[in-house]
Structure I
Amino acid sequence: MDSFEYRDNKLHCENLPLSEVARQFGTPTYVYSREAIEVAYLAYANALEGRDDMVCFAIKANSNLAVLNILARLGAGFDVVSQGELERVLKAGGKAERVVFSGVSKQSVEIRRALEVGIHCFNIESEAELERIDQVAAQQGKVAPISFRVNPNVDAGTHPYISTGLKENKFGIAIDDALRIYQRAASLKHVKIIGMDCHIGSQLTEIAPFMDAMDKLLTLIDQLQEAGISIEHLDLGGGLGVCYTDEVPPTPGEYIAAVLEKIGDRPLKLIFEPGRSIVANAGVLLTEVEYLKHNESKNFAIVDAAMNDMLRPALYSAYLEIVPLMLREAGSTDAVKHRYDIVGPVCETGDFLGKDRELSLCAGDVLAVCSAGAYGFTMSSNYNTRTRAAEVMVDDNQAYEIRARESFADLIKGEKLLPN
C-alpha cells in the first residue's frame with residue numbers, strides 16, 4: 001500500500017495523517033487514496049499504450065461515484081452487472097460506449113436501458129439470455145452487440161466462493177456448447193456477435209491459469225472463424241490478485257505482456273475487467289477500539305466497525321492487515337503487545353475483522369483495516385439496524401467526504417406502518 005505509510009509514527013494516506021480523517025469524519029469510515037487508484041489503473045492502460053483496447057473497471061469492487069469519476073477522467077471503461085451500476089457510470093461521467101454488461105440474470109428492463117444508451121456489448125451467459133436479448137432488441141428495432149461468456153473449465157486455484165471458471169459454477173456457457181450457441185446467435189436478426197468473454201476467478205496470483213484459459217479460447221476463436229463467425233474482441237475479465245500479506249502476484253504489465261505474446265498476430269481487440277487490483281490497496285477502513293475484553297483463553301478488541309461494514313473476513317475468511325494509526329514508542333508502559341481477536345458489535349460469532357493479531361492497544365485507539373478498497377463498502381449492509389459508514393477520498397493533503405454517513409432517517413426511508 002504505497003500511498004499509505006508511517007511518518008513520525010503516524011499512519012498517513014498520501015500527505016494527510018489518517019488520525020485527522022478520523023477526527024474530522026468519525027468512525028467507521030472508508031478512506032481512499034486518489035493517487036493509488038490512478039497509479040493502479042494506469043498500470044493497465046500504459047501496458048496497452050498504442051493499442052485500441054479497453055480497461056473496464058469492475059464496478060462491483062467499488063461503486064462510489066467519486067471513484068468512478070476519477071477513472072472516467074482517465075478514459076476507463078466499465079464492467080457493470082446491473083442497471084444500477086450502469087446508471088452510476090453515466091452519473092459519474094463514464095461513456096456508455098465503453099461499458100460491457102455482464103451478469104447471469106439481466107432483466108428485460110435492464111436490457112432495454114442498455115440498448116437505449118448504446119453500451120459497447122452484452123456479455124451473454126446462457127442460451128435463454130440470448131433469446132431474451134434478441135427479443136428485446138427486436139421490440140426496440142435495434143441490433144444488440146453481444147459477446148458470450150465462455151466457461152473454459154479452468155481451475156483458478158482460488159477460494160471456491162470466488163472461483164468462476166469451473167463447469168460446476170453458475171457463470172457462462174460451457175466451452176463444449178459454445179460453437180453451437182454462437183451459430184444460433186449468428187442466425188438471429190437482432191444481435192450482432194462481436195466478442196468472446198471469459199472470467200475464471202478472483203485473486204489469482206499466477207499467470208498460468210489465465211494462459212490455460214486463453215489456449216482454449218483461442219482454439220475456439222479459430223473454430224468459429226472456420227465456421228464463418230468472426231470475433232472482434234477477446235474480453236479476459238478480471239481476477240488479477242493483489243498483495244494482502246505476502247502474496248507476490250504478477251503486475252498488470254507482466255500479465256498483459258503474456259497475453260499479447262499469446263494472441264500473436266491475431267487481429268483481436270482486448271478488454272480487461274480489473275476491479276480488486278485497482279482499488280483494494282487504495283483504501284482502508286478506520287475503526288475505533290471501544291472496549292478491551294479478556295477471558296481465560298482470549299483477548300478481544302471490540303471495535304465500532306462490524307461484519308456489516310466489512311463482510312469479507314466473515315464470508316471468505318479473508319485476511320486483512322490491521323494496524324494502528326499511531327505507533328507507540330518502544331519501551332513505553334502501554335506499548336506491550338497482546339494477541340487480540342478484533343471483533344465488532346454485531347450479534348454473530350462470525351462478526352470479526354481479524355483474529356490473533358499482535359497489537360498494543362488501549363480503548364480509544366483507532367485502527368486501519370488495510371486493503372479495504374475493494375468489496376468493502378459495496379458489500380456492506382444495515383444488519384442489526386446499523387447505519388453504513390462514511391466514505392472519504394484523500395487527494396494529497398486534502399480529505400473530501402464522498403459519501404455521508406447514513407442516518408437513522410436514511411435507514412428507514414420508505415418503511416411504513418400498517419393503518420389502524
Structure II
Amino acid sequence: MNLPGSPYFAYRQDDLHVENLPLSGIAAQFGTPCYVYSRAALTENLREFQAALAAYPLGADSLVCYAVKANPNLAILNLFARLGAGFDIVSGGELQRALAAGADAGKVVFSGVGKSVVEMEQALNAGILCFNVESAAELERLNAVAGRLGKRAPVSLRVNPDVDPKTHPYISTGLKSAKFGVPIADAPALYERAAHLPNLAVVGVDCHIGSQLLDPAPFSEAVDRLLVLLDHLAARGIAIRHLDLGGGLGIRYQQDETPPEVAAYLTPLLDKLQGRGELKIILEPGRRLVGNAGLLLTRVEYLKPGATKNFAIIDAAMNDLMRPALYAAWHEIVEVARKNIPAARYDVVGPVCESGDFFGQERPLAIADGDLLAVLSAGAYGMAMSSNYNTRPRAAEVLVDGDKAHLIRRRESIADLYAHEQRIPTDPI
C-alpha cells in the first residue's frame with residue numbers, strides 16, 4: 001500500500017515506521033493514543049511552497065504563512081519559523097503561541113471574522129505584517145484602536161469572490177453565503193474608505209475560498225476576479241503591495257485521490273500575476289503542510305463481533321480526532337504490524353458514549369485484541385480540535401527526526417483536567 005506521507009511513513013518487514021523508527025517502539029515508550037509526526041515530511045512540505053514562490057519574480061519577498069489553526073504545537077511552529085515561514089493566525093492566542101515558538105511578528109497575518117479590541121491591541125503592539133479585515137465594522141474598530149495606540153494598522157480586505165470551491169460545505173469559505181470576508185462588489189468602496197481612515201495603511205488584498213481544494217479551477221477563477229479588483233483599485237490610486245491568495249490546497253486522504261503537486265497548482269496562478277509591478281505574494285497553507293506529516297497511533301482494546309457488524313474498539317476516540325464525526329471525513333486506517341491472519345471488516349470505534357464516535361466503517365483489517373492501528377493523514381485538525389469530552393486526557397504528541405523521537409507534548413493527566421475547577425464551600429451549619 002502506498003501510504004500518504006510516503007516515503008516517511010512506510011512498512012519495513014511488515015512493521016510500520018515513521019522515518020527510521022517503528023511505531024511499535026513509539027507506542028511502548030509514549031503510550032497510546034499518541035500523535036506522531038515526521039520532521040522530514042514537515043520540512044519537505046514547506047519547502048515545496050517556498051520553491052514554487054522562488055520562481056516568481058518577487059519570490060524572495062513573498063511569504064509562506066503557515067495556518068496555525070491546522071496544528072499549533074510549539075515544536076511544529078518553531079520548526080517552520082526556523083525554515084523561514086510566516087504565520088496566519090485567527091486569534092490572539094495563536095499570536096501569543098506563535099511568538100512563544102520564535103515567530104517573527106513581522107511575518108504574521110491576522111485573519112478571522114471576530115477580532116476583539118484586546119486582540120487588535122495585542123497584534124498592533126507586536127508589530128504584525130497585516131490585518132486581514134473581514135467587515136466594514138472591523139475596519140472602523142481597527143482604525144479607532146490603532147489611533148488610541150498612536151499606530152497605523154497595516155490592512156488588507158479579505159475579499160469574498162463568490163466562487164464555489166467544490167469542497168465540504170463546512171470548509172467552503174468563498175461563497176457569498178459564507179460568514180467570511182466582504183463581497184467583492186463591496187470591496188472598492190471599502191478600500192476607498194480604508195484609504196481615507198487616518199490610522200490605517202492599505203497594503204494588500206486577501207482571499208481564501210476554502211479548504212481541501214483538489215481542483216485548481218475554482219482557485220483560478222478567484223484569482224481572475226481579484227485581478228479585476230486590483231485594476232479597479234489602481235485606477236483610483238490605491239496601491240496594493242501584496243496579494244494574499246490564502247491556502248486550502250488539499251491532501252490525499254483516500255487511495256483514489258490525486259491532489260495536484262504544489263508547483264503544478266501554483267505556477268499557472270503565479271503566471272497570471274506576471275508584469276504587475278512590485279506585487280508580493282502571500283500563501284497561507286495549513287493542511288498541506290501538516291496533514292500527511294502526522295498520524296494517530298492507537299491500540300485495539302476489544303474486538304466485538306456481531307450478526308451484522310464487527311466492531312474494533314480502540315483507545316482513541318472522537319475527542320482525539322473529531323474529523324470523522326464532524327465531517328464524515330475519511331482517514332485510512334492500517335495495521336502497525338502486518339500479520340498473516342484472516343482479515344475481517346470492522347467499524348473502528350472509540351469508547352466515548354456517542355454513536356458518532358467512529359473513525360471508519362467497514363474497514364478490512366487483520367487484527368487481534370491489543371494490536372496497534374495507525375489512523376493516517378491526521379496531522380491537520382487532529383490534535384488542534386481535540387477535547388476532553390468524557391473527561392478523557394488529550395493525547396501525547398511525538399516528533400520523529402530520523403532515528404530519534406522527541407516528546408513535544410506530554411499526555412494530560414486526569415488531574416490536569418480539573419486543575420482550574422473548585423468545589424463550592426461547605427453548606428453553612
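Readers should treat all values here as calculations from the given coordinates under stated rules, not as data from a laboratory. Not measured: the values here are computed from a predicted model. Cβ atoms are built from the backbone, for glycine too; each structure is taken alone.
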Ranked by FRET efficiency 1/(1 + (r/R0)^6) of positions 235 and 411 (r between Cβ atoms, R0 = 41 Å, to 0.05), which of I, II sits at the highest value? I
Mean projected area of the Cα convex hull in nm² was computed and gave 24.1; which structure, I, II, did it come from? I
